[in-house]
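Just so you know, all these numbers are worked out from the coordinates, no wet-lab data involved. Here the structure is a predicted model, which means the values were calculated and not measured. Cβ atoms are built from the backbone, for glycine too; each structure is taken alone.
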Structure 1
Amino acid sequence: MAPFSKIVELADLRELTITCSSEPFPDAANCGHLKVIDDRRVPWDFEYRVKNRNRRVLSGKDWGKFITTNKVQAGHKVTIERLSQTEYKIEVSRT
């Protein structure tokens, strides 16, 4: 799977909306959670929901903590990459 990237908008600070043509995170779609690790190997468990055929949403307590801890702001880039069958990595780039 190719990494997913998005430039963060103001609304994404509350919940990250993903627009896609196919399911980017099949495991998360089945269980309702996307578990990721960041650059410091800190684990995060985001709520994951399918809003409609082309939109997915990451939210929840860990999403808010991730935003605060990593000082994510509108204009930053969030990238999620699959490392293995069950493990994902999340990175924030200041663009």
Structure 2
Amino acid sequence: MMPAARTRHIRVAALAMVARCFTAFFGGYALAALVATLVARLLPIARVDATVWAMIPGFLFYAVVGLWCFHEPRLARVAGGVWGAAILAGAAVWLLGVRP
């Protein structure tokens, strides 16, 4: 039987890993999608071409964000960086509006 302190430490570490996985998978997807949308909105080419040119590096960006989420030792920095950047990118897309 494990001592209570060790059980509590394992539980906290497991919850931190779940939060890190959630941030990497869902936050990374949100960030990559919003950055790709923002880049597509800002590119001065046809809408279809801008979407393609923004989405192709978006897959690489999503992978890099996911890897960084597990590389960075501090969970607060990971969550703040990913979710904060996603909120900023989403606000920028919302403020720019639909492309004419």
Q. The value 16, 36, 25, 13, 6, 3, 0 for P(r) over Cα pairs in 10 Å bins from 0, in percent was derived from one model only; which of 1, 2 is it?
A. 2
Q) Can you say which of 1, 2 returns 2.9 when distance in nm of label points 7 Å out along Cα→Cβ at positions 7 and 47 is computed? A) 1
Q) From 1, 2, which structure was helix-only ellipticity at 222 nm (-39500 (n - 2.57) for each DSSP H run of 4 or more, over all residues; to 500) = -28000 calculated on? A) 2
